[in-house]
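Only the coordinates and a few stated rules stand behind these numbers; no lab work does. None of the values given here were measured: they were computed from a predicted structure. Cβ atoms are built from the backbone, for glycine too; each structure is taken alone.
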Structure 1
Amino acid sequence: MKLGINLGYWGAGMDADNLAVAQEADRLGYSVCWAAEAYGSDGPTVLSWVAAQTERIDVGSAIFQIPARTPAMTAMTAATLDSLSGGRFRLGLGVSGPQVSEGWYGVKFDKPLSRTREYVEIVRKAMARERLSYDGEHWTLPLPGGPGKPIKLTVHPTREHIPLYIAAIGPKNLEQTGEIADGALLIFPSAAHLEDTALRHIRAGRAKAGRTLDGFDVCPTLPLAVGKDVAALADLFRPYTALYVGGMGSRRQNFYNQLAQRMGYEKEAAEIQDKYLGGDKDGAAAAVPQRLIESTCLLGPVERIADGMRAYADAGVTTLTLAPAGFTLDERVAGLRAGVEALEHAGLA
């Protein structure tokens, strides 16, 4: 099992630290450094900045938002980043959510599965430098009846095949991800529930494509905090968990809330959402079960974290992406180093 690092969103007050974290991860032998985007910093700019100042670590988008760019623009960006980084780019895609898609980008959040499938097909054709023509439900290239003609990408990526990941949570999206992608970006993964909530759906999609899980990158992100007091460390992530389970999306459409329910927290997920949407964020955080946090984070001394890593490897994780907690650079770097130490302690390095 390999390790990754997730920088999250740029512009959260830790910009200089984020670059130093990426450089330390590069020095420590981490496999990939991911950067996110929502409605603040954009992913490509951050990744080009990191790639220019690292040597070996891959840089990946977790995620480029599908409503933010045409598929051809994403293919151009991916090819450029792969070329500039010397073949170190990984393309992660996701549909975002209805609030961001419709409120920020003005793109209707409808038919996310078919939209993702078409998007991936066009991106793959463009990155393969085929003359681009496509006749789908969401995109038609070239536009009919006009001056457009099929053209092909002029940039040559370093690699013939740029790895393509999809951020997936729901069963249908996970199945489609297994069918059309090279890897899955997962959030709030529990090793004990990974087979039921994710892998069986991915495996079904791989079977549709005539493939197995061999070569498919199962890549969850886990918050990490090192210390002796596990309960106190869990409290660090209560607001984070409450935000996603309670406040991401709407009452009717919150993928993270639905995931918590599938993990057996139906009553708790409802309470967290009620309190969060009602304006009681502290109450929502307090309502997050301790066992939910402990099962979706790596907490405690290095030996306990090593046990957790071993459980994820046994469950089928191939790249474990860490998000070390900390308000200072020293704290985050200590988390990075503890991750490597734990991986070695677990016998997985």
Structure 2
Amino acid sequence: MKVLFLAAGDRLLPSSRTRVFQYLPHLQKKGIESKVIIHEPTLSLGNRCVFPFNAVFRAINGLLKAFARELGVFRFVSLAGRYDVLFMQKVLLDHDTVKKLKKTGKKIVFDFDDAIFRIHETDSGLKEKEEEIKKRFDNIVGNSDLIVLENDHNAEHVGKSNVLKITGPIDTERYAPRKNTVKEKVVIGWIGSRTTTIYLKEITELLRRVTRKYGKAEVLLIGADPEMADLAGFEIAEWKLDTEVGNLARFDIGVMPLKDDEWTRGKGGYKLLQYMAMGIPSVASPVGINRQLIRDGHNGYLAGNAGEWLEKIEYLINNPGERARMGANARKDAEQVYSFHKATEKLVHAINEIL
């Protein structure tokens, strides 16, 4: 079997790293040849200009963009024709390109981990393209031989029988529990990005109250907006691939707050999987995939309001034995259910079924 991956981004993009690149060694062990190409702007909804956009160069710019796009599509379709399977990860190609791909007779697998059929409130620049994005999504879903997605909420919006749910997956070799060490501080941690920092606002004041009440507790936020440090007095660590695991290893309790809306119900739960694989108990909002990943009282807690958040975090701060127990359960769940070893078996079996 030969698989061509069209990835939404490089290894630094979390969804591409976990749903494309980290599969490669596991596929190789099974004798499956694979190649990854990164989605090019010439195939996207983008409107990048080659020349400054003004009256003089407008016509030239339009012709060059059209030529570059057609050349990119031709090269891409030709390359796809040499493989048995085209695996498109979170990329919404236009109707004509999908039509050309179908003519090659190759099987198409479409993978996505977030509710990409919707526009998030922070993506205001894409609002005018929302209808086109939805059309592309529906077209790709309709022409795919297999849909791979993250959670049940997104599966409801696909409405097809050829659906494979793979949550995560998580690299349980890269993300592994730290060695037990004596620590003076209990670290409450979160990992994300500037754009997802908005969800931290749900519990920011609560976390400040906890750190004021317990001198032994502190908050570490990886990848958060640096302004959070000034506003709340928390420690902010810049997200870097080579320091990510080391910073996660400082956590004693992981948190994943979310507000409940159509977008968050379709989100992936990757940060929870990172905590779990690292043997860290979590406290999370009972929204979307969080309800599946967190088994309340077993590997962490679900907290639906401020009172529950405060109660659960304080309990874990004051009970190191329970932190250890839940962390061990979380690690076991990551290994037995959400690891790449398990996900690769499921993916390869599903692809073989459509060939």
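For Cα Rg over 2.2 N^0.38 Å, for residues 27-154 alone, the calculated result is 1.12, so let me know which of 1, 2 that is. Going label by label, the one that fits is 1.
Set 1, 2, criterion percent of Cα pairs over 32 Å apart: the highest-scoring structure is 2.
Any idea which of 1, 2 comes out highest on distance in nm of label points 7 Å out along Cα→Cβ at positions 235 and 331? Max of distance in nm of label points 7 Å out along Cα→Cβ at positions 235 and 331: 2. Structures 1, 2 were shown, and mean count of other Cβ atoms within 10 Å over residues 243-250 at 20.0 was computed from 1.
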